[in-house]
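The structures come next, written out as structure tokens.
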Structure P
Amino acid sequence: MFIKMPFFNRKRKHESYELSLDHMPEHVAIIMDGNGRWAKKRGLPRVAGHREGMTTIKKIVRHAAKYKIKVLTLYAFSTENWKRPKTEVDYLMKLPAEFLDTYLPELMENHIKVQTIGQLSDLPAHTREAIEMAIEKTSENDGLILNFALNYGGRAEILKAVREIATDVKKDQIKMEDIDEKTFSTYLYTHPLKDPDLLIRTSGEIRISNYLLWQLAYTEFWFTEVLWPDFDENHFEKALFDFQNRKRRYGGV
């Protein structure tokens with residue numbers, strides 16, 4: 001099934017294209033970059049960019065659900081983000097509660113299920129409690145999985161998996177010769193989710209910043225100079241359109 005959708009390119013010229021509803025990525029991962037630069041361009045404090053970015057999350061979640069995408073994983077706070085100024089970190093730790101308090105009814109109405117990856121135990125209690133409440137409230141929902149990467153780092157995730165595998169080998173729960181890619185994947189935060197089909201990064205940076213290092217092995221990358229607060233449904237549709245016009249060979253011909 002195809003549907004024609006309009007989008008605006010960087011020159012703001014109206015164009016149209018066809019999106020196949022049968023060829024949507026099952027799992028989309030996004031690096032939501034550019035909040036601070038968005039605020040700086042407007043003479044605003046960095047936290048204003050983070051607040052505006054929260055509005056963008058709502059728009060993109062609605063759109064992902066509309067297109068029946070199964071998983072949307074958002075890089076919300078990395079293990080490196082603790083290095084930012086304390087006032088900014090404190091504000092970021094308040095956003096999950098603010099977002100979920102206002103948006104939870106809509107999440108429930110649209111059958112969206114909240115999940116997380118990362119080391120939640122290191123988050124402040126008020127942040128952790130808000131997230132755990134949303135996870136519990138939405139646990140029976142069977143629609144889009146809204147997966148927040150919080151206090152997440154790809155290298156830390158791989159090290160965690162290695163330590164757990166080593167422990168299980170020592171306990172004779174698994175054998176060395178049984179460790180393959182499939183087994184290793186079961187020790188990752190993302191298990192049992194499918195690896196991302198599409199990675200989107202905003203703000204013009206062309207790197208993955210310690211994000212889903214194992215899982216992105218065969219993911220299609222899509223980069224844009226648009227800052228995250230300015231990223232809208234049209235940009236998201238353009239990313240989906242480009243994904244649908246790529247050939248995924250997984251090393252084959």
Structure Q
Amino acid sequence: MGLDPFSIPKPWVIAHRGDSGEYPENTLLSFRKAVEIKADWIELDITYSADNQIVVIHDDSLDRTTDKKGEIRHLSYNAIRNSDAGSWKHPKFKGEPVPNLWEVWDFLKDKEIGLNVEIKSTAYEEIPIETAIEQELIDYAKKNSLFSKTLFSSFCWDSLARLRELSVDAKLGILIGEESSSWMDALELGFRLNAFSLNLSIHELDPEIVSKIQGEGFKVLVYTLNSEEELKKGISLGVDGIFTNFPARMRSLLT
């Protein structure tokens with residue numbers, strides 16, 4: 001059967017965009033390093049290119065994390081792929097490409113690690129032109145028997161609703177941010193969608209709120225804690241998982 005990442009004792013070490021404190025975020029290098037330091041989970045971000053390829057990148061544009069410029073939704077995947085996603089972090093990472101989801105998922109699917117796929121709001125199409133991104137995700141997870149080690153999350157709650165319409169097996173994480181509704185609204189949605197977790201900022205939390213959410217049957221995953229002080233605070237709150245750019249640092253605090 002292998003590892004069940006959903007049953008790992010809390011708090012989970014969730015490598016945010018991979019081992020992104022040390023390596024260029026959302027690259028295969030960053031994900032490989034997260035596996036090597038034995039993170040419990042990897043989190044990555046996805047959106048569509050102009051030709052509807054699923055790109056692993058956080059921002060809406062190439063500007064911050066590559067040597068090129070332009071909006072992801074306005075560029076072909078070939079143009080995105082040919083950008084350098086490593087040099088901005090350090091010259092030694094020059095030539096690291098922007099991956100697509102399938103090559104990352106193919107690399108991770110037989111590893112002893114969970115994967116949190118965050119669907120960017122830019123990927124949601126109210127009326128999909130072709131196959132909806134949510135359908136592609138569900139089809140791949142089903143074909144490869146990956147529902148047991150994959151968490152789908154999004155700030156776009158309509159995207160989560162579509163995932164649930166497509167599959168009763170998909171595990172959903174409701175992301176709550178500054179532009180989202182409150183954790184109480186997310187809790188209500190969690191019941192409607194039979195979600196797995198509420199993923200929110202530590203600034204929204206205190207021990208009482210954590211206990212309340214957990215008491216209603218949901219996991220609490222908190223983002224993004226990096227310093228030793230922040231990580232210790234997150235651990236003390238009793239959350240179920242912590243997104244961090246420094247998974248090795250968090251692991252050392254737990255051992």
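Supply the structure label, taken from P, Q, corresponding to relative contact order in percent (Cα under 8 Å, 6 or more apart) with the calculated value 20.
Answer for the origin of the read-out: Q.
Taking percent of Cα pairs over 24 Å apart as the criterion, the largest value within structures P, Q is that of P.
Given -9000 as the derived value for helix-only ellipticity at 222 nm (-39500 (n - 2.57) for each DSSP H run of 4 or more, over all residues; to 500), which of the supplied structures P, Q does it correspond to? Comparing all candidates, it corresponds to Q.
Here mean count of other Cβ atoms within 10 Å over residues 24-31 was derived from just one of the structures P, Q, and that gives 22.6; the source is P.
Since every read-out is calculated from the coordinates, none of them should be taken as a lab result. Since the structure is predicted, the reported quantities are computational estimates derived from the model, not experimental observations. Cβ atoms are built from the backbone, for glycine too; each structure is taken alone.
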